[in-house]
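Following this line, the structures themselves.
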Structure 1
Amino acid sequence: MSNAVVLPLTADQELVITSDNSGAIGEKPQDEVSTPNTVVGSFACRVAMMECLAAGGEPQTIVMQNFTSHEAWQDYKHGVEQVLGELSLNQLPITGSTESNVASLQSGLGLTVIGIRRTAQTSEFSGDEEFAVIGAPLVGNEVIDQPDKIAPLSVFQRLCQLESVKALRPAGSKGIAAAWREWTEREDKLEARIDLDKSAGPATCFLVAFDKGNAAEIREIAGELFHKLVPIN
């Protein structure tokens, strides 16, 4: 998972660019993880969308780079459209390219979200916030077998809009603890009732920082997917 790249656009707007990719995951015989291409497209879009929204971006377009086959394009697009529907962004344009000259033995997809935000948005930590993880870290076939443990995009989107939430951060392949330390630039030990070092694959869970005293509000929205994360100095 990559962090958002933010570039100046106008005097009061910035570009927000996020991306995700998958390799050897799909419908080809030599793929390491066997799953429909629609699912691959959905999760690639999910990751990049979460990164864009977490950075304060308003998504404008999606670019797909399809290395699988001409036939896979429509399935990938259908998976992307499922994500857009969940976020009520159905009219977002989708463009991209397909490698159709050389056949590959394994599937491959790259996806980029381009968004816009107002200039000088910040999410600096004051030191008095609390943290939680929403969802569970899943990877590989676990993503297919345990969908009830995956944080819904609708919950992520709702928390992005909540006044008491200071910032959000999707967790990726390096795990929750690594994502938290990179995010906060702190080296505290962490306590939680979930595995903090396990890969979270295609952002099956995310971190949320919120004002102290608002844990009940966050828990009400996230339900059983809420896991308190406690830094220990």
Structure 2
Amino acid sequence: MSDKFKLSCVLFDLDGTLVDTAPDLIACLNTALNAHGFQAAAYATVRPYISFGAMEMIQAAQVTDDKAIQNQILTTMLEHYENNILVHGGFFSGIDTSLDLIESLGLKWGIVTNKQQRFTQPLVKALKIEQRAACIISGDTTANSKPHPEPMFAACEQAQVKAEECVFIGDALHDISAGNEAGMQTIAATYGYLTAKDQPEQWGANSLITMPTQINSLITNYYAFNK
């Protein structure tokens, strides 16, 4: 990192980074599986695939190879999720403190997710952060989603900040790739939804964190360069 780095905004991925959505997503998946005559999937089996979307979760459950039935399960799951967006999940422990710290330093923060706006908006509203976030970019806000850098630049435009003055925190390779391509500092959140094959140390992130509570010290260090 250049000693001339100026931090203006901290951007977060949503699922697996800012919010632990696994309890609600997996509950809705299992409701859909049961509705279509299948047994519930094991929590640990499907959790690592949340960052790749609902269909990846369904396929990870390995209940059927029939694409038509998978699509039926998907429709049921998403309809149920839309109406049960925040029943069991919530912020990862320590995230609320990090948001408070960012705001106390006079910095902006926002969200860049591949989650569709249909689900992003009710989730951030339920979390009561829609008015606090300087930008909220969903997977269908721009023509391209992560790993393309377009959502990152859209977030900067919405937050009125420069990409090179942002830090992006995410728990998937496509998060870090998008942030790096946009010229941001990147932090890989290894407490998120990683698969056994993931090698976050190979993603090219500037830093790796194993728990959300480590965010505060990193942000404080980045902010020190502002002075």
Structure 3
Amino acid sequence: MQELRPRLKAAAALVRGGSAVADIGTDHAYLPAWLLLHGVAPRVIACDIGEKPLANAAETVKIYHLAKKIDLRVSDGLANVRPGEYGAVTICGMGGTLIAEILEKATLPVDVQLVLQPMTHVEDVRAWLCRNGFAIDREICVKDAGRVYCCISADRTGTPRAAEPGFCYFGTLTGETEEERAFLRKTCARVKTRADALAAADRFPEEQALLRQALHYYETNYSNDRKRPL
């Protein structure tokens, strides 16, 4: 099949395989098709919120003769998928706030793997994972069409923990690749811009404090002497 876009290929690389996958916001179903054709998943439930995007997915199913392995469903998030039907969830190409809202509404299997690729606000995804007893197994940063994205794989631990601002914004990234360094720098700049704007307007002191904590985390953990990006 045609090559996946880099951000989807990174997400596909995080799926461990062997379990059925629920792909939320599937659009053209390129990711489900790739997982099936490469033997990563035995079956995929490809979901989208309306009939029109599923029509795009149906074309992909037809082209690659996957009708017996891809179940197309109209579903608002995971609302129309039962926990026993899948072992992994992929959600790519949405904002981090929306991804967190979808997960919040879902009843997930105990041993589920989450593979998430937020387009924006990755901190909302990491915060949800912390609050709901998930640990990040791996993060990959990849450049796609001139922009760097972060893909996350997470597993349930059953033990919620505090969503510390530094971790929420910067996660488990080490800055070992140029893509990671670019993502970390951009995130830091975004946090600083927001903190400075709130300070100038003398608004939301609690949010200001959290943002300053995140900036301190960055300065502490990504210093030049550790060969991490500042």
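Quick note: the coordinates plus some simple rules give every number you see, no bench work behind them. Computed from a predicted structure; not experimentally measured. Cβ atoms are built from the backbone, for glycine too; each structure is taken alone.
Tabulated data
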read-out	value
Which of 1, 2, 3 leads on mean count of other Cβ atoms within 10 Å over residues 96-103, largest value	3
Structure (1, 2, 3) behind the derived value 22 of relative contact order in percent (Cα under 8 Å, 6 or more apart)	1
